[in-house]
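Asks: Structures incoming, each one as structure tokens.
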Structure 1
Amino acid sequence: MKGIVFVFFALIGLTTTAQTGIIKGIVLDKQSEQPLEGATIELLNIEVATGVITDFDGRFTMTDVPLGRKAIQISYIGYESTTIPNIEVTTGKDVFITVALLESFNQLDEVVLTNNANQDRALNKLATVSARQFGVEEVTRFSGGRSDVGRLAANFAGVSSPDDSRNDIVIRGNSPTGLLWRLEGVPIPSPNHYSTLGTTGGPVSALNPNLLKNSDFITSAFPAEYGNAIGGVFDLGFRKGNVDDYEYTLQTGIFTGVEAMAEGPLGENKGSFLIAARYSLVGLLGVGAGGTAATPNYNDVSFNIDFGKVNNGSLSIFGIIGNSDIEFLGDDINEDDLFAAADENTFVESQFGVMGLKYNLSLNDNSYLRTIISGSYSGNNFLADRFIQKDTPQERVIRYTEADNTEVRFALSTLFNSKVSSKFSYRTGILIENYNIESLLLDRNEQADTNGDGDPDLVTFRDTDENLSLLQPYIQGQFRITEDLTLNAGLHSQYSTLNKQFALGPRAALNYIILPNHSINLGYGLHYQNIPLPLLFLNENVNGELIQTNRELDFVESTHYVLGYDVKLGNAWRGKVEVYRQDIENAAVESTPSSYSTLIEGADFIFDNDRVSLVNNGAGFNQGIEFTLEKFFSNSYYGLLTGSFFESKYEGSDGIERNSPFNNGYVVNLLAGKEFKIGKTGNNVLFFDTRVTTSGGRYFTPVDLLASQEAGFEILREDEAFSQQYDDYLRWDVKFGIKINSKNKKRSHQLYFDFQNVTANENVFVRRYNRLTNQVDQVDQIGFFPDFGYKFQF
């Protein structure tokens, strides 16, 4: 450790000559998304004025930019100008930004309005409420985030994370299964290592943040182009590679692994390539991490190949390929292992992949057609061998659980976007998805011994090869009624070939600027989603025949209502308050009175395997208030305070209103960071970041200890479902590091240390029945955990 620090401070001493960097980008019309030729880009807050003009393709390059965080202003006659602050310029990599300008309401020829960039606003112009954009800098900057976009979202208002061992996203009390993941405009399976069929999270993200461009996160009443989700949307995109120069990145970290990335120009039409590969560092070192002594092995490759201009349009190919495996051997695990048991050997493998072809065709100056064809694959294999009468002369091993699931998905998305005038634009399209599901689940857990061999029977809960399609046509428009009043409205429809369901959902959002820097917004949306696929295809033994009695279940229906207030408190400060209500109907529950509902599923690797003959009679609601106070990065520091106060309730078939397992009650996050310029020229940076998060404890169902001791496996008091609550959650993370710019070469270094849960607070993970001790044990979440990372760009 001392040697590494000495080397870096020695490098600081060598950095005595002023160096510069490069800012590149493209300027677009926000409504038509067409390039603007002749827009002016000016570098602010420097002694000598510097400016450039965009070319025919809307592109610009600004050279000899002083190092550090800079701001630029972009203006164009007849458009509202905008300022982009906090652009971090380094020697190791060119900066590329995309800027969208909004045409002035009255198409002014001479007067140009200037606004600061709305960093809190979504990139999607039709996402008005409960939406914000985020960038790669936020993903990698915040302490405790492990460079994971899922963990980044947990800092935003209205979001909580169930536990430290997974990155599941709970949005306003919804199950994580209510989340829609999209990449480059098409839905994808859970982009995580060790993910399982039907879930949306996992222990380690397969999304490489170094490839992400600024993207959107939406938590309620999302626009009409998003469907088959009731909780929220992660709408991600890959950036393009450098179109002028070759650049490389080498990086390592505890969770991100060992990484190499390359990018550069491709062909003669302003094309580019971007590719990165990662392999788990803990796998190379052969050690455990993330709550287990077992060694996780995982790797992924991500890419975005842009061919530039092709037949009056642009063509690109993008994709991710990921693999992971881990072995939990009962003799080697710790007693507080989060995932394994001492009397089992379990073997886990998973795969994730997506590949797509994207074509943008420019039809005229105000319209384009975008078509995306993609294929994705998600698979997981789980084997559990249990020791019977372990450590006795009668010890034997039997296969206890076997699961083998694959999902192959093909998607076609096509949309037409047109700007009719500065006051009206619209978008219409259709998404067609075809799913092929092969699912095998054999399990002895909680089964009787009907064949008299002394062991519970190995029962087949799923053995299916199914094919279904979802069709989702939509239309939406933006109406600028006045300069201060904007209406976004649309209609989304959804049809399933599995059981011929059809649903129609209107969406609307209104934004009104009541005073300069003050605005209110209203949102409404009717949303639908499939019952999770692992539940749809469960077998039930009916008169000796295995029948899928859940496959005719209807979509879950969710109605969102949102009222928000935004205020800009200065050039870099903003405040936001939102009040919301979500009513959920058609949730699947059991046909006989019970506390079960599909609304409680999704925050684990598995789904219940005995919930059959379900009916769409369940209901629930989420309601609350949330606030955000944010200081965007300026003057070398930033701050973020978010708070959510809410309740999440559901009803099973017994008609009793209960807490959902996601009803924490409150979540509060406080983040802050500061940079200090160092070195003779001030081109290097020391940085410090910290994060404190606290929330109410999760509700849980108590164990029936006597019944569990008699049965030999865990039995819960389902009549008291989610009646007890864990202690409040508290965690404090601290991160610090250094950024070094080379004095005379295109190189930069970054080193950080991230100390997670520095107070080693004992947050509860679970209270579960231990079949070896015949007692209920409390297992705590991950305690103090040190992370580190190093990045070299050249």
Structure 2
Amino acid sequence: MERADICFRDVNGAVASLKVKKDIQSELEVSLMSTRVAYFSAEFGIDGSLPIYSGGLGILAGDHIKAANELGLPLIGVGIFYQKGYFKQRIREDGVQEHIYPEIDTAKLPLVQVLDREGRPLTIKVPMINRSVYLKAWCLHVGQVPVYLLNSDVDENDEHDRRLTDNLYPSDPDMRISQEIILGIGGVRLLHALGMEPDVWHMNEGHSAFLTFERIRSYSAEGIDFGTSLEVVKSSTVFTTHTPVPAGHDKFSMQMMDHYFGDFYWQLGTDRDTILGLGRLGEEFNMTRLAMNTSSRVNGVSKLHEKVTKGLFHQWMPYIPEQDIPVESITNGVHIGTWLSSGLKELLDRYLPQDWEIRSADPAVWVPVREIPVEQLWEHHQRVKSGMIQKLGFSKLKSPEGTLMIGFARRFATYKRALLIFQDLDRLDKIVNDPQHPVCFVFAGKAHPADGPGQELIRKIVEISKMERFKKRILVMENYDMNNAKWLVQGVDVWLNTPVKPMEASGTSGQKAALNGVLNCSVLDGWWNEGYNGRNGWAIEGAMKGSMEHQARVDSDTLYRLFEEEIVPLYYKHNEQAVPVGWVNKMKESICTLAPRFNTHRMVSDYWNRIYVPTASRGKRFVANDFEIAKRVSAYKRFIREHWNKVSVKKKNTFSTQGTRIGFTETFFQVHVHLGPIWEKDIRLEVVGSDGKDGIWKVKLKLAEKLENNLYRYEGSLCDKHDALLHSNANVRVIPVSPEFNNDFEMELTAWGE
């Protein structure tokens, strides 16, 4: 198979090829450099010339691939080649969004068709109801990282099946489940056909979760029982969830699952109900639930998203406290080489250490930004702004370079509240039309073709932009994509983000802007909840109580006040050289504090060290010695589940004594528990209670005495000042434990006291 590296052209036309930086490996805690990671994603935003992405998820996936290449990490991308990509947007005069689907010309892209050992196009078959769908694969090399893209437009398929991979995220559920079968099952079969057996399988969102079905089927075909196969698959699979919105998680009816998998269940070595139980939520099959049940690690994409995801998953397992739900977080970042303007890069090259791009995750590397003369940084920004204005057609504005420009660009979904700034048009009028301090807003983004409310947002903004008082002050840019996104995140002055908190999982457009010295004004949601320090931008606290209308009123009032009292005055406060020194110093603060934390070198290093390497090690242990550990864990779980109904807390006693002269009380706990045939060393018994601050406290009790008839007495104590708190909410729980579990709640079993 031939190799074709891809180069990326920045917004100024300079070619920036991706190069492997081998020496970065010394900074990674890499103990398994032979580890190979398969990264499955429904979309990849690698370059604007390849429109197989719709928004943030795909851009994040593309940035992940680029960073893995630059860090020299052995990663493989797996996705779908959408023949017509995501739609091109045209906005009519009346604000109606039109959808255009031009076919992608593969001859103009650095794509190489994957060949078999005989040099013929490799063909993969996937099961689809009562037939097989045939797939070909393209390979795109991002430096040293291959990205394999499956496509169903092959001669062996009928016309319907050839169109299955035409469009990204079709609204038809049959097309949707077909694509997810192609991605998950087809992706695994492709890698196996290429002789690859990755050590870690990373599902970037739940769209690819059917890959776990195919991996279980593969082990079953080798004669390995279902329980063991499931444990092997779990041990080497990780899952990243990106949406805190319940409706954002793919789900299918049980009837649809039977329709597509009726002839597939038995191949996994178990019955229908067991397979459907992996994703069952009520009467639907939920892809996020499947991904969670078949992964050893689950992570959100910001610290706040971790908390929100725990709350969402707590609804699925209410018997486990929200704080104990096994979800962690790795906050998203952006790829500096893709999103940093070439002009700013040249300026940074003069002031930062020579190897600053390799060490971009080190905060010390960015400190010299503070030494850049304010005149130079401001002059650079004005040049980039002028280029953006010319490139994106904003030159019709009156004195555009001297006007404060605000960018709002993202997918048009209702929870992102694109209309928040329009709550009070008279107040907005005064802000944008101040003769001495004018302000301009630029809106850009697409709404999914099936999202009527999202498209109505676009129509409403276009309508407002045509009002006489808002002409040349409210601009709407059509067909927001990677190419014009680069201009926008580099050239505006402020990046605006106004979602309903806490519905933004992370958001990365603001990170791209911050990297370029563009200041964020955002609801404290997603990544900004971690990034904002009071000096590097502006925060909208975000009302989280009351009706949506009430929250919008409160948040819009905060937004107007920020523009009236802080943002506009600071921007127009110039020194004798016509430089807004306070503003530029804020730009420096933004770059210094945000660039090192929210970039993909840091993000992918975190994935590698915290998730990939431990998971690879765990996966290898589970397959070693003829699957010894996997078999043992499977048998152990089966035994625990069969007998868990016999576990019960029989009696609990709590009493306190004044333990010290400084007010501490020692509280003693004594609990009698019946375990049935379960061994006392296979459980953990704890007293658990709320600390009154969104946290919980735990006291592990020790076995004190083994009584008759499988009854045990446990004891323990805790010293604390809050004796009343302990008494009022403490309860006892029993959980099954094993040194081979990845977390204490892997079995999702808990027995509570009365």
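Every number in this text was worked out from the coordinates using simple rules, so none of it is lab data. Quick caveat: nothing in here was measured; it's all calculated off a predicted structure. Cβ atoms are built from the backbone, for glycine too; each structure is taken alone.
Asks: Name the one structure among 1, 2 that mean count of other Cβ atoms within 10 Å over residues 51-58 of 15.2 was derived from.
Replies: 1
Asks: Here's another thing I want to ask about it. Comparing structures 1, 2 by FRET efficiency 1/(1 + (r/R0)^6) of positions 243 and 603 (r between Cβ atoms, R0 = 41 Å, to 0.05), which one has the largest value?
Replies: With respect to FRET efficiency 1/(1 + (r/R0)^6) of positions 243 and 603 (r between Cβ atoms, R0 = 41 Å, to 0.05), the highest-scoring structure among 1, 2 is 2.
Asks: Comparing FRET efficiency 1/(1 + (r/R0)^6) of positions 179 and 483 (r between Cβ atoms, R0 = 25 Å, to 0.05) across 1, 2, which structure shows the greatest value? Before the final figure, lay out each step's value.
Replies: On the way: 1: 0.10; 2: 0.45.
Comparing 1, 2, the top value of FRET efficiency 1/(1 + (r/R0)^6) of positions 179 and 483 (r between Cβ atoms, R0 = 25 Å, to 0.05) belongs to 2.
Asks: OK, next. Can you tell which of 1, 2 yields 27.9, 89 when Rg and Dmax of the Cα atoms in Å is derived from it?
Replies: Working: 1: 26.7, 92; 2: 27.9, 89.
Computed on structure 2.
Asks: Assuming -1000 is helix-only ellipticity at 222 nm (-39500 (n - 2.57) for each DSSP H run of 4 or more, over all residues; to 500) as calculated from a single structure, say which of 1, 2 it is. Provide the component values of the computation, followed by the final result.
Replies: Numbers: 1: -1000; 2: -9500.
The correct label is 1.
Asks: Given a value of 5.3 for distance in nm of label points 7 Å out along Cα→Cβ at positions 355 and 675, point me to the structure among 1, 2 it was derived from.
Replies: Computing distance in nm of label points 7 Å out along Cα→Cβ at positions 355 and 675 on every structure in 1, 2 gives 5.3 only for 2.
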